1. Figure out for me which of the structures P, Q the number 13.1 belongs to, where mean count of other Cβ atoms within 10 Å over residues 7-14 was derived from the coordinates.
2. Identify which of structures P, Q gives the largest calculated value of relative contact order in percent (Cα under 8 Å, 6 or more apart).
3. Where does the value 36 come from, among P, Q, when percent of Cα pairs over 20 Å apart is the thing being computed?
4. One of P, Q was used to compute helix-only ellipticity at 222 nm (-39500 (n - 2.57) for each DSSP H run of 4 or more, over all residues; to 500), and the answer was -8000. Which one was it?
Structure P
Amino acid sequence: MIVFNETIKIDETIHLEWLAWMKEVQLPNVMATGKFTEHRICRLLHDDEDGGVTYAIQYYSPDMETFQQYQQEYAAQLQRSHMERYKDRYVAFRTLMEMV
């Protein structure tokens, strides 16, 4: 099982709107690709001195081949829609992991 983790620190003033958009639009669009079997979204509990709110979104893919298909066919468009909507209001990094 491959776990694709996106950690996103979003501007504190819009994090609730962002979270609603993620749950109502972005996460369903990612799952509609058929390349992930489930997802989870978590909020980090620590307070950030920079004023942002940090979330970790994990997507579970059955194998590396399926994840690579997602990367090649869908990732750029989905990341672009997020970037265009929240430009200069967030920072993100992605991590790819394997369950052991």
Structure Q
Amino acid sequence: MAWQSVASLSQLEEEEPFPITVGKALIALVKLGEDVHCVSNVCTHEFALLSDGIVEAGCIECPLHQAQFDVATGAHRSGPVCKDLQTFPVKVVDGSILVDFG
């Protein structure tokens, strides 16, 4: 695994998508309680930035057509989508958020 430091835990707010660009990857970090999740920041339906949407009940919602994705699994929950969202493994070490891009 190739873990890469992408942000500090102190930069994240509860249920607020935090957008980051790493190379060509557009990602969003989401803090839910003690957990941090990393998902693609691009909706699989119409390619809107998910970080412009909201997080509620463990799902991130696309601002364009309200498609919802589970931030832990990337699974599509509702809205006009046929494909799940890509997720990435995350770990927090000494306050630094590390993501494995594979």
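Bear in mind that the values in this text are calculations on the coordinates, not laboratory data. Keep in mind it's a predicted model, so treat the numbers as computed, not measured. Cβ atoms are built from the backbone, for glycine too; each structure is taken alone.
1. It traces back to Q.
2. P
3. Considering all the candidates, the number was obtained from P.
4. Only structure P yields this read-out.
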